[in-house]
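Each reported figure results from applying straightforward, stated rules to the coordinates on display, with no laboratory input. These numbers were taken from a predicted model, which means no experiment stands behind them. Cβ atoms are built from the backbone, for glycine too; each structure is taken alone.
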Structure P
Amino acid sequence: MDLPGLTQLLLDALPLMLQGAAWTLLLAVASVFCGAIVGTAVAITRLAKVPVVSQLATLYVSAMRGTPLLVQLFVIYFGLPSIGIQFDPISAGILGLSLNVGAYLSETIRGSINGVEHGQWNAARSLGLTQAQTLRYIIGPQALRLAVPSLSNSLISLIKDTSLVSVIAVGELMLATKEVIATTFQPFPLYLAAAAIYWAMSASFETLQKKLETRLNRSYLR
């Protein structure tokens with residue numbers, strides 16, 4: 001294909017691919033938000049060592065980290081309807097991604113909380129603060145500073161993992177690219193264009209991560 005033809009191909013494909021990229025961002029941001037809530041709850045539960053609940057949380061983390069995300073999506077979208085639980089593709093995609101990333105985030109958050117000097121818990125207790133107050137006002141902000149790099153890496157990985165939800169008919173970037181290829185029969189340039197869009201989104205979040213790290217470190221040093 002000559003250069004003018006390639007340029008026209010990409011220009012024609014760009015609107016549909018950008019629409020898919022928008023869905024990719026929506027899936028990634030929604031999933032990392034929900035996953036952060038799940039991960040925080042699981043991390044705190046495991047640190048508190050609540051009987052039974054803590055063991056269930058550990059089992060959840062092991063199951064999510066020990067099985068492929070693709071299998072988890074299949075179980076949610078194709079398996080659960082057999083027992084009367086059904087989700088539309090978008091909901092199934094967000095649920096699967098959230099549960100998966102939540103397991104990884106729980107380990108990040110748990111490690112960050114453990115990374116804060118234990119003496120600060122004792123100091124807060126001596127001031128009359130409850131455990132919840134200590135976690136919210138003293139330990140939490142410091143743990144967040146430690147967790148930002150790993151949390152950002154999880155978001156960037158999640159952007160790429162959204163390509164897997166194309167198997168359950170979610171119209172994100174990869175499915176949009178496949179649809180264009182089905183009509184143009186030009187896989188090489190279109191897959192390269194999709195890779196470039198994924199790279200651009202990841203690079204944007206890398207930049208935000210660095211700015212956030214700098215801001216948190218500056219606030220901590222004051």
Structure Q
Amino acid sequence: MHVVTWNIRHGDDLDRAIAALRRQADLAAADVILLQEMDEPGTIEVADALGYHHVYASPGRHAKTGRDFGNAILSSAPLADREVVELPHKALLAGHARIAIGATATFDGLDVRLWSTHTEIPSLAWPKRRDQFEVFAKALAGSGHDHVIGGGDFNTISRKGIRYLINHLEQHGLAHVSIEAVTLRRAGRNFTLDHLFARGLCPIDSGVVTKLDVSDHAPVWVRLELIGS
């Protein structure tokens with residue numbers, strides 16, 4: 001399986017995002033695309049352009065754009081059993097809520113539970129951000145599926161945050177399967193914010209697609225195979 005996660009900033013520049021998802025080899029091969037910062041019309045536009053099935057959810061509108069601000073799952077296989085989990089604690093300043101969305105896809109007879117999320121930025125106190133990681137981890141671990149993939153933008157701006165996220169998901173039986181590489185550059189600093197996790201599947205290879213000039217985030221991809229295959 002080939003999986004991509006991408007925060008397309010505010011769901012803007014969709015024409016160029018679609019072009020990248022069609023033409024860039026490490027993106028065009030995707031069986032599953034997890035998206036963040038999307039609204040529903042934008043999700044439908046991307047899914048229809050690429051010929052994917054999709055599910056979408058939003059906790060509400062973003063104060064800057066006035067549009068819904070949510071997460072999506074796109075899949076080459078049909079999606080079933082849509083589920084939305086609200087993450088605890090709202091944004092300190094704007095009051096936005098955060099969610100995770102889940103759905104199940106079946107690839108060659110194999111059911112895979114998929115999750116896309118976007119946790120809060122560091123203006124939210126660290127203990128509250130840890131609570132969001134915990135709820136996401138429990139959603140993945142408690143899905144009842146042997147094969148699970150989850151990912152998104154976790155806003156892990158420090159090495160401490162990255163290590164905590166990875167170790168915490170591992171405690172719930174989810175392995176970190178994406179490369180630890182820079183996914184956002186801002187004010188002369190590099191950040192690793194976007195991650196993919198899996199259960200019952202192991203990575204063959206992984207990477208980040210840079211220099212797309214579409215979003216402030218770079219998409220992350222991973223190729224996975226069944227453990228023991």
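Consider the structures P, Q: one of them gives 1.9 for distance in nm of label points 7 Å out along Cα→Cβ at positions 34 and 138 as calculated from the coordinates. Say which.
Q
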Legend entry - Given 1.5 for distance in nm of label points 7 Å out along Cα→Cβ at positions 122 and 154, calculated: source structure among P, Q: Q
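Given a computed value of -27000 for helix-only ellipticity at 222 nm (-39500 (n - 2.57) for each DSSP H run of 4 or more, over all residues; to 500), which structure among P, Q does it belong to?
On the way: P: -27000; Q: -7000.
It was calculated from structure P.
Out of P, Q, which one gives 15.9, 48 for Rg and Dmax of the Cα atoms in Å as computed from the coordinates?
Numbers: P: 21.1, 74; Q: 15.9, 48.
Going label by label, the one that fits is Q.
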Inset, instruction - Work out which structure the value 2.4 belongs to, where distance in nm of label points 7 Å out along Cα→Cβ at positions 2 and 42 was derived from one of P, Q. - result: Q
Inset, instruction - Compare relative contact order in percent (Cα under 8 Å, 6 or more apart) across structures P, Q and report the one with the greatest value. - result: P
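Given a value of 2.5 for distance in nm of label points 7 Å out along Cα→Cβ at positions 186 and 202, calculated from one of P, Q, which structure does it belong to? It would help to have the intermediate numbers written out before the result.
Numbers: P: 2.5; Q: 3.6.
Checking each candidate, the match is P.
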Inset, instruction - Determine which structure produced the value 0.99 for Rg/Rh (Cα atoms, Kirkwood Rh), for residues 18-145 alone, calculated from the coordinates; the candidates are P, Q. - result: Q
